[in-house]
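Below, each structure is written out as structure tokens.
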Structure 1
Amino acid sequence: MKKRLVNGLMGLGSCVVDHNFPVSAGPRYGQKTFFLSSPSKAEKTVGGVTLNHLSWASALGVPAGLVGTVGKDSSADMIVDELRKRGIDCSYLYQSLNHHTSESYVFVPQTAGERTVVMFAEPKRGRLIGVPQWLGSVSNCAMVSSEIHQFSLQTVWKYISKARRSNVTTALDFDMPASDVVGGKNKLGNENELIGILENADVIKASRTAAWDLVGQANTCVRLRSLTGAKLVVITDGAAGSELFAQGMKKPMSLPAVPPAGKIVNTLGAGDAFFGGLLASLYANYNKIPTEESELRLLAEHASACGAICCMANSTLAPTRKEMWLHAKDKIHEQYYDALRDLALKVKRRRASVTVPDRGGVLTPADEVDEQQVESA
């Protein structure tokens, strides 16, 4: 009898092209600032919450694929090129003929660290309901991931629910506060869809802001796991570290962040990198949620080490699998570097257990889908 694992990790969510503008200071209401170079020469880079975390999992050896939508434009070409470089499957990356690929403006201040991002949340972009066979990507997975950020909540809910019914491990990056995505001009869906997503997620990685917004500041980890029934809840708080609460534990664990080995360049994308490292660690453990303190510490260390590496680079994407170890060598201290190398070996051993050739390295052109077909959902 063949093992069920085929394709590793499939992520449903956003992929964007960022326009990076060097500025004298981050834009604020009521203040003026200056571009440090011509805005017409802004550097373009590829990112997106889901694409970012897939790239980090892939860099550690996890076979990965992206489920999403792009336009038929130069930005889509950039995204597909980065997917191909990293061996990330794009068989379920659908091209829509009538709108542009998602883009955002990133303002990069002279002082390193925090950046200001202006993005456009377009619920229609994430509507894959009318596209044939998009849910078929679930059947080839060992694990699926998605986001609460820029993608249609209806689509995420259907995807996560399908995976849960198929006994596929589900993981969610709860990145944006509920009040930002279920109301106002940025509405991505309704509260029922949001709760449906959370209740179908086995693993939830939430930013502190998103978690506080939903369940309050007291006993946040406990209350979020109680509300959702997730097997593992992780709440991240940047340099302050993370809090983990797994099924079977009496109380949450607070763990420090892995420190970068040098100067912090950019904190944008560190949470995505953290999630990618966490998923790789779970994948190496055959999706088993650890409950022992030592195992949870190692899980958090893997995740946080990826976040630390990301903080010392300008790109939110991970390097390619071949470039990963040279790239990471001077960005984290030796003990964390060695821990990631050990993780990559465990991932490799799990990949070797695949009895059906995985599609992670087999890329096909993005399917072209007429917008009316998507809108008919």
Structure 2
Amino acid sequence: MRSTERHFTGWGRYRGAAGTALLPATTRELATADLPSCDLIARGLGRSYGDAAQRSGGSVLVTTECNQVRWIDRESGVVRADAGVTIGQLISKYTPKGWFVPVTPGTSQVTVGGAIAADIHGKNHHVAGSFGQHVRSLRMRLASDEILSLSPTSNGELFWATVGGMGLTGVIIDADIQLLAVPSAIVAVETQRLRTLDDLLDEMRRSDEEHDFSVAWVDLLGDARSVLTQGSFARPEQLAALGVVTAAGAYRQPSTTSIGLPRVPLPRVAITPAVKAFNEVWWRKAPAQLTVTAESITAFFHPLDAITDWNRVYGNTGFVQWQCVIPDLATPSLYELVDRLGRLPSFFTVLKRFGPGNQSPLSFPAPGWTVAVDLPATAKALNGLGALDRIVADAG
């Protein structure tokens, strides 16, 4: 197996670590090659924001070359994919055939292995749960070099420990994933602006169940005004009204051109003014009244994929993403969080509703509200995280 020394960071570029990258070229090599007996963690494309997929002084097994889709059952939509296959690969290959990934985060550049290990969630958790609930089975290599097949009904305890287990149980080789049948590749999206946090929470409580996907951007520096986007895949009878000429065209994804940010990041003193300016533009570009539009998969689910190196915008020290869940009955804690977070600059703050969790002991989602915020890795921001954690702990 090839290896090389490499400096690893998460997507936030905060606190990297040097380690040995192990680079299997195939799943066969991944399953059979000699590996260190300890100090090893698996890694896909490194889109976890923090340090989940790095090991200081140890070995990092990079699975990106194990990236073959093996087969699909065209009747049921179950697909077998290597651990290094990306969400984007599955979308490109199978959306034209009427299938979509059951759960996608805000980027398509996440591997199947990483999606399982992190038990990723998306804009549809209130409807579909998280990624692990759609994994029918997986193969994994243990630290003992044994290869096991796991499913919810066979080796179920280890299966659920692996879902959301962040690579601690072993290295995922491949998995069978249940895809979602969709009527088109066009998302019918309702967008509206809401002036207050009260208005936003009321609207999400009222209307989330009417939509498969729902997410709100919140302006923490602007009195928690928000833009709520909710949508579902467009049905054939909706396409003409949405301006889609043919059903065939509905399955065609537009090509995207990456927009590169300057390699020189914003100076720290410019971050807060830049955030205020960005938030004002984002607010003003949203329609003043509720509007229904047709959006591509890329535009609706993965808009930041079109911006190369957007993770550099917070400067050389990088950024952290802080996320929490607040139970439905602890809404006052949500208001307290928003008030505290309003003192910190963040380009991206989103609010979603979670449905029930799953059987994984380490999976993140639980019923309630989830807030995710990107913060520059400054002393002020990092020192404030403890107070936020205490609010969440007190909320239960």
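Coordinate-derived values only; no laboratory data. Because the structure is a prediction, the values reported are computed rather than measured. Cβ atoms are built from the backbone, for glycine too; each structure is taken alone.
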- If Cα extents along the principal axes in Å is computed to be 58, 53, 43, which of 1, 2 is the source? 2
- Task: Identify the structure, out of 1, 2, from whose coordinates distance in nm of label points 7 Å out along Cα→Cβ at positions 282 and 322 was calculated to give 1.7.
- Result: 2
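If we compute relative contact order in percent (Cα under 8 Å, 6 or more apart) for structures 1, 2, which one ends up with the highest value?
Values: 1: 22; 2: 16.
Top value of relative contact order in percent (Cα under 8 Å, 6 or more apart), among 1, 2, belongs to structure 1.
Supply the structure label, taken from 1, 2, corresponding to helix-only ellipticity at 222 nm (-39500 (n - 2.57) for each DSSP H run of 4 or more, over all residues; to 500) with the calculated value -10500. Write out the running numbers ahead of the final one.
Values: 1: -10500; 2: -6500.
So the calculation was done on 1.
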